[in-house]
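No lab work stands behind these numbers, since they all come straight from the coordinates. Please read all numbers here as calculations on a predicted model, not as lab measurements.
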Structure I
Amino acid sequence: MGTVTLGVSIAVPEPHGSLLQERRAGFGDTAAHGIPTHVTLLPPTEVDSALLPAIEAHLAEVAAAGRPFPMRLSGTGTFRPLSPVVFVRVAEGAEACTWLQKQVRDASGPVARELQFPYHPHVTVAHGISDAAMDRAYEELREYAAEWSCTGFALYEQGADGIWRKLREFAFGSTTVPPQAGAQESRGTLPTR
């Protein structure tokens, strides 16, 4: 049957997702349009395609145990010089993301794996481009902010063309969404001062 490359992530909803994807492309990151804007829970992982039903069942169990939580993005960060990445920070919801990714990668589950680096939830906005372009991404999105209620996550497969496509969404077991940190949901704009 062969292997497939899978990933699990929390999608950054509209209008925030498209805005950050366009900004990423504008910084010269050629992978931008093949990667939906997201917070990773399971990095690209090659698995035997026969395991797909077991993986979906495992993710459904993880989602059933999960609860909606507020997500807030604010400001930028970087993994340089360790890794050529500039990202938008997860200012609220990081603890819930950390819990979820541990459940997804559980040692007894079908996608158990070690990580190359310690888990740090983030939204990549530049990867593997020139230092000058990464500096620009870091500066131009420094005051970016967005928030929404995270109600689940999704399983993605990377095609032979390098594009990530959603296979299935997994909603959390509860429909009760806790209150947001801010009074209103942000539109994902850059604040003016």
Structure II
Amino acid sequence: MGTVTIGVSIAVPEPHGSLLQERRAGFGDAAAHSIPTHVTLLPPTEVDAADLPAVEAHLTEVAAAGRPFPMRLSGTDTFRPLSPVVYVRVVQGAEECARLQQRVRDASGPVPRELQFPYHPHVTVAHGICEAAMDRAFAELSGFEADWPCTGFALYEQGLDGVWRELREYTFGGSVVPPQASGADVERCARPGVA
């Protein structure tokens, strides 16, 4: 069956998600249209395709134990010089995200992933582009604000074309929503997979 690359994240809902994705593309980030706007819970992780059912069962349990919480984004910051990233800050909901990602990566679960850097919830708006463009992203989005009730997260898979696609959405309290069953009028808080 081979391996697949998965990620787990909380989507930034519309209209904010598309706006930030378009801005990211406008700053020259070639990955912008391959990565829906999100807050990462599990960074890109390679797993055996045969292990996906166990991953999905684990995420169902994590979601069942979760409760909705308020998310708020405000202003920009950067991981430079440590990492070439400019991001929008998570100013409310960060503690809940930290607890959630810890449960997703639990050492006893099917994806016991170690992190390269300490977990810091954020929404990437520029990654690996020239310094001048990152400076522009930092300045132009410094006044950005968005808030919404986070009601769940999603499992994503990266295709061979590099595009991240939703496999399943997990709503807090235990229900699983297949992507095709989600209506456009349903508030969604769970999409992408990586920075």
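Have a look at I, II and say which one yields 35 for relative contact order in percent (Cα under 8 Å, 6 or more apart), as calculated. Here the read-out was taken from II. For Cα Rg over 2.2 N^0.38 Å, the calculated result is 0.97, so let me know which of I, II that is. Going label by label, the one that fits is II.
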